[in-house]
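Just so it is clear, none of the values below were taken in a lab; they were calculated from the coordinates. For clarity, every value in this text was computed on a predicted model and none was experimentally measured. Cβ atoms are built from the backbone, for glycine too; each structure is taken alone.
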Structure 1
Amino acid sequence: MSLINLQKKIGVTADGAFGPGTFKKAAAFYKLSPDRAAHFFAQTAHESGNFKAFSENLNYGAKGLRGVFGKYFPTRALARAYERQPQKIANRVYANRMGNGPEASGDGWKFRGRGALQLTGKFSYQAFADYVGRPDIMTNPDLVATELCFESALWFFDKNKLWGICDKGINDAAILALTKRINGGTHGLDDRKLKTKKYGAWL
């Protein structure tokens with residue numbers, strides 16, 4: 001579990017619980033200001049289901065595939081041929097984009113969403129691998145779901161210049177702006193606000 005990996009890395013009791021002790025130590029470990037830490041960990045907590053899901057779940061039934069990935073499954077028959085086969089689904093929906101090869105290449109599954117903010121696609125994995133100087137990520141992408149889970153999210157904040165929004169303080173406007181940049185919309189905004197303000201009070 002990636003939260004336990006984080007706790008081992010920063011030197012706190014590895015109990016898999018995210019409380020003030022882990023938060024403060026992680027903020028210091030990653031050299032984050034109080035505002036940056038509150039925003040960063042609130043957004044990653046929400047996106048990972050309270051630090052429980054660090055690898056994309058693609059176990060969809062036919063109805064789910066038609067609803068979520070209708071563009072790639074235009075007919076019910078096609079969706080039924082892929083349902084409940086996460087590897088096949090990933091290889092289809094992520095084929096020929098984000099640096100991935102065709103469906104048969106297996107890149108879609110190999111470079112599916114992982115990490116605290118769901119790093120997705122071969123180009124992003126390569127850019128992150130170059131950023132942290134870890135070429136082994138390309139042959140062992142599961143590192144992004146385990147050892148480098150939070151580092152991948154920090155890279156996303158760096159790459160997308162999100163720290164400037166964090167520096168505007170812990171307020172609804174900053175939380176809304178960050179959420180739109182990370183989520184592409186306002187999904188889970190209330191939970192993100194709650195977490196950001198709660199973590200901000202811990203420091």
Structure 2
Amino acid sequence: MEEDNSLTKLAVMPVDIKKQEFQKLINIYEIAMNQTKTELENIKDSLNKCYKYNVIDKIDCRIKTPESIIKKMQKKNYDMNYKTLISNVNDIAGIRIVCPFKADILKIKKIIEQDSNIDILEIKDYVYAPKKSGYSGLHLIGQTPVDIGGTIAKVKMEIQIRTMAMDFWSTTEHKIKYKANNKISKIDSKKMQVYAKIINKIDEDISNINAKYME
């Protein structure tokens with residue numbers, strides 16, 4: 001989020017999740033997330049009508065918990081003030097878009113760039129360069145304008161675009177790690193990496209078959 005006159009005083013204050021100022025800031029992110037989701041739902045309808053199938057299968061969104069925000073700032077050794085939070089924590093608001101095929105990821109990215117109020121600030125491509133864990137997906141750091149009492153602030157958020165196969169691996173891997181309290185064994189971690197490669201190969205093959213009939 002960019003600083004504006006209504007946030008100047010807030011920016012220099014220490015972050016305290018129990019105070020009203022923190023909740024006010026989170027409310028701004030919620031507004032940004034909800035209006036972006038509405039915009040993406042409109043894009044979903046347009047794409048689905050244009051291509052005659054569900055280019056976007058579903059859109060999910062969430063706000064990072066206060067505890068997760070603080071934990072991330074501490075892990076990154078950030079100064080615990082609002083200016084640092086606003087400037088550096090880009091995934092307070094998160095939106096996940098799930099689509100059937102790999103080619104759909106670029107379709108969705110392109111229309112977001114060209115036909116939305118979302119400005120793309122950063123792109124992290126884990127589709128063709130998966131993380132070491134096996135995770136795949138396209139991450140966009142974007143910002144959207146929000147009216148705060150007559151003043152416009154640009155609020156940042158993370159948009160993840162995944163195929164159904166990528167989403168299956170990611171959501172199940174997350175659940176396993178959560179149950180294991182992030183202490184999954186090295187053997188099981190290696191297994192998950194292998195399964196990610198298998199799923200990605202299947203994803204690629206199915207996408208290639210689909211491409212034959214889209215021409």
Structure 3
Amino acid sequence: MDQRVLDLSKYWDFFDSLERKDKDLILSSGIYRNFNKGEILVDGERECMGLVLVLDGQIRAYTQSEDGKEITLFRLLGGDSCALSSSCMMKDITFTVNLVAEQKTKVFNVPSHIYEQLNNKYIAVKNFTMNIMNSRFSDCMQAFELFAFKNLTSRLASALIEHYALKQSNVIDITHDILARDMGTAREVVSRALKQFEDSNLIKLHRGKIEILDIKGLYRHQ
């Protein structure tokens with residue numbers, strides 16, 4: 001896919017309201033980036049990316065404590081956009097979100113200085129920015145609430161349900177380490193909880209895979 005065939009109006013409701021020169025500015029300055037699985041897009045230290053549109057693949061957004069523990073905040077799939085990576089241009093935003101590709105991923109990236117220019121010029125862009133940031137912050141707050149107020153069983157059930165929905169399959173290719181990272185806890189804790197789920201006939205554990213036997217049962221544990 002290149003800039004000549006990318007129809008941004010399918011993804012961004014503000015695009016059709018821009019002047020022709022500003023549409024051309026986005027298309028000419030926007031950068032196509034390819035990331036391999038595990039590659040970091042934003043790590044809190046690099047220069048912010050601006051507006052990111054996921055064209056294909058999957059991105060995990062997470063925050064990290066001082067001791068290196070990660071908590072997954074949300075995921076971005078094909079067609080999703082994220083403006084949290086442009087928080088360096090929004091002076092009141094200090095919340096750090098890291099982005100990593102969970103599979104081979106392609107994005108279209110509007111650099112922060114271009115995006116800031118359009119954000120200041122068009123109310124439609126500003127509204128889009130606020131809406132998408134509110135949505136992502138809502139995702140972040142839900143993740144923090146789950147971490148702070150739900151017990152381990154509920155958090156594990158929620159994580160398994162999310163991966164079940166992402167894969168659209170009863171068999172999930174996932175490791176205990178990935179679930180521990182999602183939940184912000186230790187691998188050993190997750191392994192014990194998974195064994196309890198297996199003993200309750202909710203799941204079946206395989207090497208590098210988890211088979212969902214009773215999705216309704218997992219929902220009851222949320």
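Quick rundown of the values:
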item: For 19.2, 62 (Rg and Dmax of the Cα atoms in Å, calculated) the corresponding structure among 1, 2, 3; result: 3
item: Distance in nm of label points 7 Å out along Cα→Cβ at positions 39 and 183 derived as 4.4 - corresponding label from 1, 2, 3; result: 2
item: helix-only ellipticity at 222 nm (-39500 (n - 2.57) for each DSSP H run of 4 or more, over all residues; to 500) from the coordinates reads -13000; which among 1, 2, 3; result: 3
